[in-house]
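Heads up, there are several structures right after this.
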Structure I
Amino acid sequence: MEINIRKIQKSDNTLLAEIIRSCFHDFNVPTPGTVYEDPTTDHLSELFNEENSALFVAEVDGELCGCCGIFPTEGLPEKCGELVKFYIHKDFRGKGLGKKLMEKSIEFAKNAGYQSIYIESLPEFSTAVSIYEKQGFSYLEKPLGNSGHSGCNLWMIKHL
């Protein structure tokens, strides 16, 4: 199994949007107020042209299978970025790809000068939440910033 982690390209947009939305169906997650309904989900390569942002994609044997990135979400505290778009296609879960993508994103955040990373999620994504916990994220009582994802009800932060 050959794993390649790289930055997003425009040609990844359609398949990544499908992978992200499929995760909501896989885990029976409500979609209102989430990335599922966010119009930027269909244009991720353009979204991640923003300064101090990066979206990494994982390929296994040349097949696109997931993503994770860092974004300077509006309204977050100074030097705090958001870990975003952490999704792995069902056929590739449990192989360590999520950990590799998250570690690449955290490394990017450190190099970009962020001092903390914020995450929003849902309890249905319990596998991802357990990865956040293992990576040293702690729970918050309320959301930070203006992600526009009012459907999320778990908020976490990690200080770098």
Structure II
Amino acid sequence: MTRWLDDDEQRTWRAFLAASQRIQEELDRQLLHDSGMPHAYYVVLVRLSEAPGRTLRMSELATQVDSSQSRLSHAVKRLEERGWVRREPCAADRRVSWAVLTDEGFEVLAAAAPGHVGAVRRSLFDRLDSEQVRRLAEICAAILGGDGAPTGEGGPASGR
């Protein structure tokens, strides 16, 4: 038997969807305007900046950015064309390839990070008080199954 949403749950669900979409659109718009990259590319660059040697297996990167292998491969191809990422084959396993953040990619990320963090503040944190931020963190951790895994979007690992 289907447990339909009651009126409060329906309002909450729709508000959650609208708020999530608005934040994503604001972040995407800011990054495209200021840095010429969509939010999805920014997240890839951040994850690589935080990895040891700025390098991750493509499969691990896909997991970290919650992307399919094919979608990530397309994004990395675009980032390679810009000179921000390069792919390297694994010497030990020909089926594996590595994504490596280039120095140019790190510089682009470092330049984009302040504007992105400003957009995150404007679209989310400036609208909440400290108690709401704490509760939002608890809610997100519950939704994520208690692991509370951060998305790692603050900017380059050395520049947060």
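If mean projected area of the Cα convex hull in nm², for residues 13-60 alone comes out at 4.5 when worked out from the coordinates, which of I, II was used? Spell out each step's value before the answer.
Working: I: 4.0; II: 4.5.
Among I, II, the structure yielding 4.5 for mean projected area of the Cα convex hull in nm², for residues 13-60 alone is II.
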field: Value -8000, calculated as helix-only ellipticity at 222 nm (-39500 (n - 2.57) for each DSSP H run of 4 or more, over all residues; to 500), assigned to which of I, II
entry: I
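For which of I, II does semi-axes √(5λ) of the Cα gyration tensor in Å, calculated from the coordinates, equal 21, 18, 16?
Working: I: 21, 18, 16; II: 31, 20, 14.
The correct label is I.
To test your reading of the models, identify which of I, II gives 4.5 for distance in nm of label points 7 Å out along Cα→Cβ at positions 45 and 141 when calculated.
Details: I: 4.5; II: 3.1.
Source structure: I.
Of the structures labelled I, II, one was used to calculate log10 I(q)/I(0) by the Debye sum over Cα atoms at q = 0.13, 0.20, 0.28, 0.29 Å⁻¹, for residues 53-108 alone, giving -0.29, -0.69, -1.21, -1.25. Name it. Display every interim value, and only then the final one.
Values: I: -0.33, -0.68, -1.08, -1.13; II: -0.29, -0.69, -1.21, -1.25.
Answer by label: II.
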- line: Calculated from one of I, II, distance in nm of label points 7 Å out along Cα→Cβ at positions 69 and 85 reads 1.6, and the structure in question is II
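A short reminder: the numbers here are calculations on the coordinates, not readings from a lab. No experiment lies behind these values; they were computed from the predicted model shown. Cβ atoms are built from the backbone, for glycine too; each structure is taken alone.
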